[in-house]
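Have a look at these structures, which come just after this line.
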Structure 1
Amino acid sequence: MQPTEQAWQGELWLGTDFCLVAGTTGHARAHAHYAHQLLMACDGDVKALIDDQPQQASLLVIASNQRHAILDSDQHAVTLFAEPLAFDLVDLGRLCQQAGPDLQQLAAGLQQLPRRELDPRLKKALQRIRALDDSALPAQVLAEEASLSLSQLERLFSGTLGLSVRRLVLWQRLRQALRLAMAGSSLTSAAIAAGFADSAHFSRSVRSQFGIRADLTLRQLRLRLLG
């Protein structure tokens, strides 16, 4: 019999290109996602499976697209999710070691960390993606707005970020829907406002990206938006 799935509980501080989750961890099935993830224990160690190997330490570093799972619930920890297009993983690890699981220090440090220098064309495309509403954004339209051919745009994304345009658009839609759902919108309203077909599509995407159930987790986290 499968164990009862436990939800994450606590606070979520959401910035433009990072978020911090503080509280107790829930289960997260094996998955991989675009963001870098760093787990910091508030006391003792935190445990996770990384590349199917058990790991235990006061700080665990999970790189973008690295397979991992959290099987032990109720671990008191702070989790940082940060966009690879903005942050260098080494810089994030150094900051977490210096600040520890202190939300105020982590948030201040993240806001002060220098962002990666990007090709101006890529920066323009990313600005357009971050301005997503509920309308479609075909890759061809995005390429034209960035003054690129479609093949140039795809090469720029895959070469610089290591992911496709479609994956980054999905990540932004997920981020938007999570913000709306945690601010009080129903899962259906949040999903549609962020451009998903329905709440089921949104829930499947949350499960595949984070290994968690949206309906169990989002109502257990208190949202704070960071400027």
Structure 2
Amino acid sequence: MSGDDPREGLVDAAVLDELPGLRLRWALVAVEGGHKTPRGLRLRLEDVSTRFRGANAIQLRTRPVPHAYRVFFRQVGLDPDVERTPVEQLAVERLIRGELHTGDRFTDALVLGLLETGVPIVAFDEAALEGEVTLRAARAGETLPAEGGYAHDVPRGRLVLADGAGPVAVLFGRRSSAHGPHRRTAAVRLVAIAVPGVPEVHVDEALWLAAEGLGR
């Protein structure tokens, strides 16, 4: 792994009171070799994505880790049959497109971690962040940076990932256009969202796999 070992992230105390067991794990990773997906990562994705065919994709939601995210979605008021969990959305994309390789190293590295473990990861350009990333409820009037200098309103109380300046991503939703990695990114902060019932070993494995894809 190129960068730090996974560390425990910050979750607001009020959120933990309502949703005990919710966690963040993160790692800082140096990006090596440019933004295009290297051959090794592409071949690894092609091999792993063969598991997401037909019956395997349908049975996915019954497995322990994907099921834990479905349960959590319902806890926070999301219907997982309408707003799919990250790994289920990935399985649908695999069936529709026939492949998951995009050619973008950042996207493909995160997809590999998600495919192998069921644990979703968000990547941020380390240089764009101000301090630690915290999981908390959005405050009144907060927005999320969007393309072209615009901003998306974030409803008060919606769970977000935020740095010292404000929200950088909605939990399991829209992400800030100003904080995502790009072709000049030198280091990324990978943030994994662990819901109750997901073992830490799966979370750290997701981070290690994504970091491996970025660091070679």
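We did not get these values from a lab; they are worked out from the coordinates using the rules stated. What you see is a predicted model; the values in this text were computed from it and never measured. Cβ atoms are built from the backbone, for glycine too; each structure is taken alone.
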So distance in nm of label points 7 Å out along Cα→Cβ at positions 65 and 81, computed for just one structure, reads 2.6; which one of 1, 2 is that? 2
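Which structure, out of 1, 2, was mean count of other Cβ atoms within 10 Å over residues 73-80 calculated from, if the result is 14.0? Before the final figure, lay out the partial values.
Details: 1: 20.8; 2: 14.0.
Traced to structure 2.
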For distance in nm of label points 7 Å out along Cα→Cβ at positions 17 and 185, which of 1, 2 scores largest? 2
If you work out mean count of other Cβ atoms within 10 Å over residues 9-16 for 1, 2, which one comes out largest? 1
Computing FRET efficiency 1/(1 + (r/R0)^6) of positions 121 and 193 (r between Cβ atoms, R0 = 35 Å, to 0.05) gives 0.75 for which of 1, 2? 1
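Matching task: 32 is the computed value of relative contact order in percent (Cα under 8 Å, 6 or more apart). Pick the structure from 1, 2. Don't skip to the answer; put the middle values down first.
Working: 1: 24; 2: 32.
It must be structure 2, since only it matches.
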